[in-house]
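What follows is a group of structures, each given as structure tokens.
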Structure P
Amino acid sequence: MATIQLSVPATPEFVGLIRSAASHAAAHADLTVEQIDDLRLAVDEAYALLVNVVADNRDIHITFDVQPGQINIDFHSADAAAPISQDGFAWTVLQALVPRIDLVHTDNTLTLSLEMLTVASA
């Protein structure tokens with residue numbers, strides 16, 4: 001349906017922009033209000049994790065792939081100074097909010113992917 005791409009400096013000031021973009025994209029994927037809220041929080045946590053490991057003055061690239069009933073969000077940086085910890089509170093929050101999370105870290109390249117599917121109502 002649509003792909004939206006953002007590229008922002010790895011600083012906390014841009015979390016609002018990314019959260020707003022995630023909300024807008026999720027609404028176009030026909031996610032429920034609760035799922036949109038969960039995704040907004042998950043995006044906050046994912047971006048915070050990357051900001052902590054991406055080298056100063058470098059960019060984080062975010063891609064929103066919007067399909068009917070599904071949204072995939074990829075956070076990517078070729079300038080990750082360290083791997084993301086999967087032992088902390090932020091990772092636990094991500095696991096609770098998003099059904100599918102993929103993390104790939106090779107050399108200095110880091111990609112964190114989130115996937116949310118529409119839950120059919122009974």
Structure Q
Amino acid sequence: MEHRECLECGEPLKGRVDKKFCSDYCRNSHNNKVNKDSKNLIRNINNRLRKNHKILSDLNTFGKTKVTRTQLYDRGFDFQLFTSIYNTKTGNTYFYIYDQGYLTLEHDKFLLIKREL
């Protein structure tokens with residue numbers, strides 16, 4: 001009989017021949033370690049998207065509002081992160097963070113809008 005060990009803690013395995021872990025705890029611990037980097041990246045991006053969404057929601061209480069670039073920057077808005085882009089027939093480009101969007105206007109102004117889902 002082949003001697004097999006738990007991939008996480010090294011304890012001898014008993015039972016099925018395809019068993020890799022001695023317990024659910026070791027299986028979860030091992031998978032968390034393996035996926036740590038990708039999960040951290042996704043978590044960090046989601047946190048930044050959530051922050052952008054909150055900033056737009058707080059500034060756009062009426063569904064349509066004009067704000068300055070400074071107002072967004074002062075609250076920590078990250079213009080690099082958005083969830084979708086909508087190009088209109090007239091050539092305007094709206095950037096959305098979920099249901100909250102913005103359109104770049106002249107003189108460092110932005111039109112904030114809320115898309116009804």
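Read-outs throughout are calculated quantities, based only on the coordinates presented, and are distinct from any laboratory measurement. Bear in mind the structure is a predicted one, so any value in this text is a computation, not a measurement. Cβ atoms are built from the backbone, for glycine too; each structure is taken alone.
In terms of distance in nm of label points 7 Å out along Cα→Cβ at positions 73 and 89, the structure with the greatest value among P, Q is Q.
Work out the source of 3.1 here, i.e. which of P, Q gives that when distance in nm of label points 7 Å out along Cα→Cβ at positions 65 and 81 is computed.
Value 3.1 for distance in nm of label points 7 Å out along Cα→Cβ at positions 65 and 81 corresponds to P out of P, Q.
Which one of P, Q has P(r) over Cα pairs in 10 Å bins from 0, in percent, as calculated from the coordinates, equal to 12, 31, 16, 11, 13, 12, 5, 0? The value was obtained from structure Q.
Each of structures P, Q was scored by distance in nm of label points 7 Å out along Cα→Cβ at positions 41 and 105; the highest score is held by Q. Structures compared: P, Q; top value of relative contact order in percent (Cα under 8 Å, 6 or more apart), i.e. the largest, recorded for P. Quick one: FRET efficiency 1/(1 + (r/R0)^6) of positions 17 and 57 (r between Cβ atoms, R0 = 25 Å, to 0.05) came out at 0.00 when computed from one of P, Q, so which one is it? Clearly, the read-out refers to Q.
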